[in-house]
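Just below sit the structures, each encoded as structure tokens.
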Structure P
Amino acid sequence: MYGPNAATNQLISVQAINTCGNSTIRNLAGITVTSCIREGDLSGNVFNIYPNPAHDQFELFYQTKENVSFTIEMMDAEGRLVNTKSIVGNGLLYSTRYETAELARGVYLIVVNEEGRRLQQRVVVY
């Protein structure tokens, strides 16, 4: 299942476990996995935003390279820069939280620039 192609018609089993107890196991069939990395294998490009769409906040995850600088830019639908961060990577998974209370509803473009690479994703704020 690891690779560039989507894995279709997969079966995922889920169970909630909390202080109230354990739920029954529920099987979800027909799932398509479009992005998957092996736990502990962060050699690929990891750039995720969750949740998306976002209401109160969202979190950005990016796999860094050790001692390599990168920037994260957030732009609104009209291309205006809303937020920017400059970070030096440590070779680990970087995460940052964005509060959306002061953002207008709409679509924002999140761009990560590192060593001449430009990765981008859209996030919907509602």
Structure Q
Amino acid sequence: MNERSERFARLIHEELVGILPMLEDPRVIAVDITVTQVRVSGDLGSAHVLITVDTEDEKKRAKLLKGLDKAGPFLRRQLASALNSKKTPTIRFSIDETEQRAGRIVQLLEEIAAERKPEE
């Protein structure tokens, strides 16, 4: 991302943090959402929003993503009024799996270390 895209992504991130709690869709309010990262295309036409949620339940996660997708037009209107930009990007949400992957790597490293320890 270039500097302009990064700056725009930060603005979108800040605005989404304030807008997401306004959503009333039961699929969305059923879980706690944290926006971890926003990536904006070079032409500022699309934004990929990575989120973490407080559930491991795949069904709830899928419902959440459907609810956020359905809320897309509302979110876009809210962003348009807040950003004062010529373009308002289309928004695509996905679950950020970084924490789970990092946890799995730590677990594997701990298992390897435990196997290598000489028996006392």
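Laboratory data are not the source of any read-out in this text; all were calculated from the coordinates shown. What you see is a predicted model; the values in this text were computed from it and never measured. Cβ atoms are built from the backbone, for glycine too; each structure is taken alone.
For the structures shown (P, Q), FRET efficiency 1/(1 + (r/R0)^6) of positions 28 and 100 (r between Cβ atoms, R0 = 35 Å, to 0.05) is largest in Q.
Calculating relative contact order in percent (Cα under 8 Å, 6 or more apart) for structures P, Q picks out Q as the one with the greatest value.
Of structures P, Q, the largest value of Kirkwood radius over Cα pairs in Å belongs to P. Ranked by mean count of other Cβ atoms within 10 Å over residues 52-59, structures P, Q are led by P, which has the greatest value.
Which of P, Q yields -17000 for helix-only ellipticity at 222 nm (-39500 (n - 2.57) for each DSSP H run of 4 or more, over all residues; to 500), as computed? Source structure: Q.
One of P, Q was used to calculate distance in nm of label points 7 Å out along Cα→Cβ at positions 76 and 92, giving 1.4; which?
On the way: P: 3.5; Q: 1.4.
The correct label is Q.
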